[in-house]
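Next up: some structures, all given as structure tokens.
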Structure P
Amino acid sequence: MINHISDKTVLNNGVEMPWLGLGVWKAEDGSEVISSVKDAVAAGYRSIDTAAVYANESGVGQGIRECGVPREELFITTKLWNEKQGYESTLKAFDESMEKLGLDYLDLYLIHWPGKDKYKETWRAFTKLYEEGRVRAIGVSNFQIHHLEDLMADSSIVPAVNQVEYHPKLTQRPLIDFCKKHGIQVEAWSPLMQGKLLDHPELKELAAKHGKSVTQIILRWDLQNGVVTIPKSVKKHRIVENANIFDFSLAAEDMAVIDALNEDSRVGSDPDSVIF
């Protein structure tokens, strides 16, 4: 049972990753993202998830330096953007991200989208970065089963993480089962469906039952399904509220109610249609 914000999952290479993290998509570089990172760390978060395309790696790095917690106690993720895929371009893009973040090493580096035909070449560069100790774990984002099978067919290194759109309206059960079978930790982006679930009647009923918010119910559901989650907020009270999910648990019947809400509906792009 996951009972504390400091609890961690163990990735397939032995690296520990916090179950809860802060996502910073759409957080503006500068004071907004710096404050978000510092507020999250003060609230007990130790995992921060950014990406090159978010254009806020510099602010995230400054927040890390100013948060008052030693670097080795933090788990920092960034992602390679689509147009930088390819072997040499990946290595260059990694250096650019590290310079912006101001870090000596990264905890997790993800291929942001599979794209069309470069992810194997990109993965070769990821493998090099991993073997050189510049990244503690490497993984992917938005990979479907067929992408994972294709990637794993030519590599001895199985992705440590697959970060995908995951929420009660998109439970992706076959993909989750495939990842569990192969030791790939699933991580949820857009766990709240960008706010579209906050007025859902059945979720509101569960929230009332447990004396929690709908947001807290959904995030707890993530964790009890063994899915790492990184809710995004730039508001201090929301960051604190999102972390207040370790003092209760959902019963099996509660979990079943939420599972039954699946409609295979996305709020983001379909990974098979984001082709470049």
Structure Q
Amino acid sequence: MTGSDWGDWLPRAVADADPETVALWYLGCNGFAIKGSEGTVLWIDPYVGTGDPPRTVRMIPIPFDPADVDVADAVLATHEHTDHVHGPSQAPILAATDADFIAPDDSLTVAREEECWTDEWDVEADAFLEVTEGDELRIGEFTVHVVETQDADATHPVGYVIEHPSGTVFHAGDSKPSDSFPELAEAFDVDLGILAFGSVGTVPDKETGEPIRTKWYSDENEIVEAATDLELDRLVPTHWDMWKGLTADPTALHEHVRSFSHPNRLEMVEIGDRIDL
């Protein structure tokens, strides 16, 4: 991991903000900082690594140094992939803020056993909180529901439905359309849904280095299918900016979603942008 390209303005923006409802800052890749009107701050899948060149090559700036984050109540991970569970990106936040690291079992295995966060960083063992589908957590002013998603590339992915008096946010991780989504639409009135979007490209194989056809994220049809099943009011496509060879143009979705009942609004964000409920 290299230093931040942007200094400390993004962590300062989160710390200094006083939102009337809920504010979200897009961190690039699939990361978000979320702050409520009472000051509770959640960080979901923050990643400031450069990937593993030449296989995965980061295409966007590193927007902050995790050592500059001093406001966090919890860091949540959706699944075990390195751009979602990454010690250099997340452990310093835990160490500086005493936040909990909330994640499913396979993600915690990475943090505890593979990357040894308690040895490499000043992270306490009781900072790790394992969750699974069906769990409900109260974190400050937020109620967080752990829900089923569908990501065949991950071993145990989950999504987070985050309820607040001002509205409801759903972070689906890298999920493609899931059989669980229509049921989620019945259980929750999701105001803003965060869904990964990308293109099909060639990425070098981990073992041989040979380029192989790779599809990690939803395409145009899949992301609209997911948004429709979830009955989203606002759709925020993510992850399209991150990896060389798999980037996509989210503005192409403007015309694609017009003939469908959902989402009602397509919300475009670039790394560093803030949006509010």
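Every number in this text was worked out from the coordinates using simple rules, so none of it is lab data. Since this is a predicted model, take the numbers as computed values, not measurements. Cβ atoms are built from the backbone, for glycine too; each structure is taken alone.
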For this session: Using the calculated result 3.7 for distance in nm of label points 7 Å out along Cα→Cβ at positions 14 and 190, pick out the matching structure from P, Q.
Result: P
Problem set entry | Source structure (of P, Q) for percent of Cα pairs over 19 Å apart, for residues 118-213 alone, computed value 52 | P
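One of P, Q was used to compute helix-only ellipticity at 222 nm (-39500 (n - 2.57) for each DSSP H run of 4 or more, over all residues; to 500), and the result was -11500. Which label is that?
Working: P: -11500; Q: -4500.
Matching structure: P.
Give the label, chosen from P, Q, of the structure having the highest value of mean count of other Cβ atoms within 10 Å over residues 134-141.
On the way: P: 23.1; Q: 14.0.
Evaluating mean count of other Cβ atoms within 10 Å over residues 134-141 on every structure, the highest lands on P.
Hey, FRET efficiency 1/(1 + (r/R0)^6) of positions 62 and 158 (r between Cβ atoms, R0 = 30 Å, to 0.05) derived from one of P, Q reads 0.70; which structure?
Numbers: P: 0.35; Q: 0.70.
Derived from the structure labelled Q.
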